[in-house]
1. Matching task: 5.4 is the computed value of distance in nm of label points 7 Å out along Cα→Cβ at positions 90 and 178. Pick the structure from P, Q, R.
2. Could you figure out which one of P, Q, R the value 41, 20, 14 for semi-axes √(5λ) of the Cα gyration tensor in Å was computed from?
3. The value -17000 for helix-only ellipticity at 222 nm (-39500 (n - 2.57) for each DSSP H run of 4 or more, over all residues; to 500) was derived from one model only; which of P, Q, R is it?
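Derivation of every value follows stated rules applied to the coordinates shown; laboratory data play no part. Given the structure is predicted, the values throughout are model-derived calculations rather than measurements. Cβ atoms are built from the backbone, for glycine too; each structure is taken alone.
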Structure P
Amino acid sequence: MVIAVIADIVASRAAHDRDAVQREIEAAAREVERTRPRARQDWWPTVGDEFQAVYDTMEDALVATLFLQLALPEGVACRFGLGVGDITPVESRLADRIQDGPGWWAAREAVGRANLLDKGKLPGVRSWLVVHEGESDALRAREPVVNAYLLLRDQVVADMNPRARRATFDTWRGMQQKDIAAKEGITQAAVSQAINKPLVRALRIGAREFGA
């Protein structure tokens, strides 16, 4: 059992420069991998507007998707489907890294669920988890708890401005406030204010509980 993750680029067809969006997401994904290299399979682009990754634990997948949300540049967003289940390689003479299995089926379902919520009464939802029906009752019991966390987490991130998101991620990857201030062209006090708002602190504490 692993956690398969699909990252679907939001509104990719409306992007003025699709190549630039691709480059920006790949750069953010690499930075996340350097910050917390816990993936079984690092983020890689697939067909169309998707990226995929595989994690061994729920905690690693939750932290990675949070970090990637924070690391993405302004105007670029991804929708994350987390699927719990087995994955299996598919033999191919034409391509590498082809996989299938319940983990990916669940991740695909989760992306669709997040999309429906985002376009319905909960704009800003970016993540959802589905545990495949073949998994244990204990794992399936975690699904609503994790999704409750994801709903609240995504709303906190959605309410952060791009500068606050960048500053929060830079703090988590070890940058000093003075260096973040120089990078952003703002005062150190402004950085401190952005990353120490109660909801942002709660976000940080939650990630720390997952081992971030």
Structure Q
Amino acid sequence: MTTARIDHLVTSGTFSLDGGTWDVDNNVWIVGDDTEAIVIDAAHDAEAIARALGNRVLQAIVCTHAHDDHVNAAPELADRTGAPILLHPDDHPLWKQTHPDRAPDGPLAHGQRITVAGTELIVHHTPGHAPGAVSLHAPALGSVFTGDTLFQGGPGATGRSFSDFPTIIRSIRDELLTLPAETTVHTGHGATTTIGTEAPHLQEWIDRAH
């Protein structure tokens, strides 16, 4: 029986890419128990994330992708806690745009398993929004953390550099819609949804990609 829980906070800042900058609110997800945890996407405010962690040991900072609004607080949080920053290697070019002098500490790979508080999270490589985008499926929690790959209402944006619409649709079709319909989808921005809620209208996006 899992003892892990999911804690959530929203941090605010900006997202910059291709010469534009936008104000954004980001979801930061903390998975763990009263002793240890991981952070999924250290966005904007390392102090707020550290406060939410409290005295728990931070095992890892897991990046769903390397857009600056998802990783801008990662080095500071890592320095404060000693936790490694984990990122899929395909997103290193994006990472370097934000942190040219600080490399991630370890890779994420498709099929990799991360265990925290007795709970396993399975890494799914879900490129499209970014080349190294990943989603993290926690079967025992009935949840998947999709970053900016899947939102309530459809796929993540693919109109900027390093993104591709047919690729994100393949990722959603092959890696996310294959999960149980009742799986809760914890997104990088905005509201939580479920795989079953999103599946019917995602078929329209899949048809559009072909």
Structure R
Amino acid sequence: MPTWTLDNAVLLQQEFPYTFYRPSDEIIGRLEPGKATVKLIFRFDNNKPEEPAAERMWVMLDAVNEDGSYIGILDNDPFYIKDLVAGDRIIFRKENIIQYDTLDDLNVTDVNGENIEKFRAKSLVSNHILKDGYRVGRLYREEPSDEEDTGWTLMSDHETEEYVDDHHNLQYVAIGKILNTDDSFLHLLDAPVDSEFIRDEITGQFFAVEDE
């Protein structure tokens, strides 16, 4: 029995819709055996927490079976998986494909049709949200420092001044990571610099904080 399995990219995209890209079925259907190379996630057990439990590797598409599955040839040697080498025959399905290298019209979208590139930009986030299970209760936008910065700060609105003054309680992360668990503020993200919103604890809706 092999020591590895292939991840299901459809399920990963459903779990992480704002950060995980998977090519559409339409694009995958256009990939041609003998011309296309695709990337798959090979999952394996690893009892060393400091090391990864998966390797992403390229597979050359060789043939399509009658049942719709694919036959491919592994294009590189794994680093951790010992029962696989370049040149091995791999059988997989379209739901295992996470990337390809042959078409030029890549449309990076999530399951909602949004372009996920913008969700890779970062925001400053309270550990109340990242670690303690709070939802976003207040968010405000300052001038972004660069193109990888959204300018947004996301808070639970339960932080004390002492809490915020400790920089260890705030982290700079991709805003898509927060949207994966709470996208109730998605419609606010195109608001201009100096915008601020607070969640109504009764209705759960956000309202704008107006300057005095």
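1. Considering all the candidates, the number was obtained from P.
2. On the way: P: 28, 20, 16; Q: 25, 21, 15; R: 41, 20, 14.
Of the structures listed, the value fits R.
3. Checking each candidate, the match is P.
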